[in-house]
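What follows is a group of structures, each given as structure tokens.
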Structure I
Amino acid sequence: MNSKDSTNSKDTNNQNSKIEWNLKREFQPAIPFDILISRKQELQNRLGQYGILVLYSATEKLQSNTVYYQFRQDSDLYYLTGLELPSIRLIVTYDRMILFSDQPDPENEVWLGIRPNHTELKQLCPIDQVYSIDEFNKQLSDSLHGKLRLFYGFGQNTTNDAEIFAKVDSQIRRGRAAQSAPSAIHHTHSILHQMRMIKSDYEIKQMIEIAKITAEAHRLIQSIVEPNIFEYQLEAEILSVFKNHNSVAAYPTIVASGANGCILHYTSNHHQIGENDLI
């Protein structure tokens, strides 16, 4: 390396450093704050003094090397927080909502995007406290104290299950020192899904808007479909409508022509459409 190369290397390092510090930290709640407050209050009323709910975020899945599959948050956690972040946890009792999330790593932010810090998280959802993940076990022990009913989504992640069950077992084994520990574990479905079935005015408006976007996509493909084009071409048009509305598909697009229409979850969408094929 000559002196010129050395200078270029230093310039590149300086540019990377500037990128790290110049990334804009702009966040907006994905769900209106007043809606999240209403959901929090409703959940706390349902939990009562002796109930506690624990949620884990969905897990990132590696696709190849340093590339991950598109992340999809746990639906229950998203319903309460509007956060699409991996590696977070939530504890809710009748008087507190506690979020656990590590502070963002500036180097990772350059690679993967900005992640809200603890102060910013409080501006995005109605949490009372934020702790780092390494505080979870202690806070969980404290929060379980005196609770009789634990609501937790067991059966989805064996590592999380082992952590929760071990903590409950530890509380029980402490006997009188613990005064009381959950004697029953209920799936989160039994409390949160009752709430989610009843749609607010905000949710109804969202569903109407989604239906309009979907109808627009269907009208578009009705206007362009003809023999000899391929199923994937129609899929591309459908997804383009969604993207133009800053929306994503709720499930993989099914464009099943001819005999493919007999396949319930047909998603390969590679067949050429024939004359008089039903789609």
Structure II
Amino acid sequence: MTLGSGANGCLGHGNYNDVTHAKIVEALLGYEVMQVSCGASHVLAVTNEHEVFAWGRGDNGRLGLTTQESCLSPSAVPIPENMQPFSVHCGVDSSIILTVDKKLLSCGNNRYNKLGLDTDEENVDVIFKFTVVNRSPLGEKEIKNVALGTSHTAVVTVSGECFTFGSNQFGQLGYETEFSSRSRPRRVNSLESYVTTAVACGDTYTIAVTEDSEVFSWGNSSRGRLGRNSENSGIPQKITFPDDPFTVTSVSCSYGNTLIATKH
């Protein structure tokens, strides 16, 4: 079901109308949708049979439908051969699929190389269909978790490594001293002694959680984004919480705020 603004057709009802009460997306009747993700103006959904559907705003190829046209109703997305989608993740103007085999497929706006698609020969600006992210080091890794910011991306591997790529204008990649505008995937060195289990990206900052429920933040600190009093910091630093012991179960970032779920 969807509701809210129908701009760009992102509700999937075949029109641009706003909806004030939850309404079934009729084009998906008969499919068992397992997970969905919403971008600024587009939506992806994945079914129990590993099919992906996309709708909403289409410029920059963010829908993965091989064009820049917007789509008012869910359309089946072509997926590279022998790849089975497991989860979908929408950014502002791009999309990433995590496959059953723990690989990444990405499409849309690759500005700053935030999709990890640049090659040694050229910078890729836009990609209109989901493409395997096979550049080293990510091509050799099994990916567990992925998060998209406005201009950067972070991933966590099965072995607990955290990699980031894209724009580092505010230090959101965690590379300490290097504030570059277009970075290839690199490991966040400050977290090498920790096993990272989850990561989330805000607009220009990043949050990571370790297996011991320690939470680190880095990047743009304005308006309390990092959960600590500091200037913009490219060095991941631990967020201090009340003394009561708890376990972090999940973390999620919006444009400039963060939600951390815990249990005692």
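Comparing relative contact order in percent (Cα under 8 Å, 6 or more apart) across structures I, II, the highest figure is found for I.
Out of I, II, which structure matches 22.1 when mean count of other Cβ atoms within 10 Å over residues 159-166 is calculated?
Attributed to the structure labelled II.
Where does the value 3.3 come from, among I, II, when distance in nm of label points 7 Å out along Cα→Cβ at positions 39 and 255 is the thing being computed?
I
Computing Kirkwood radius over Cα pairs in Å across structures I, II gives 22.6 for structure I. Of the structures labelled I, II, which one yields -14500 when helix-only ellipticity at 222 nm (-39500 (n - 2.57) for each DSSP H run of 4 or more, over all residues; to 500) is computed from its coordinates? Going through each structure in turn, the value belongs to I.
Highest-scoring entry among I, II, by mean count of other Cβ atoms within 10 Å over residues 119-126, is I.
Computed from the coordinates by the stated procedures, all read-outs in this text should not be read as laboratory data. Being a predicted model, the structure only gives us computed values, none of them experimental. Cβ atoms are built from the backbone, for glycine too; each structure is taken alone.
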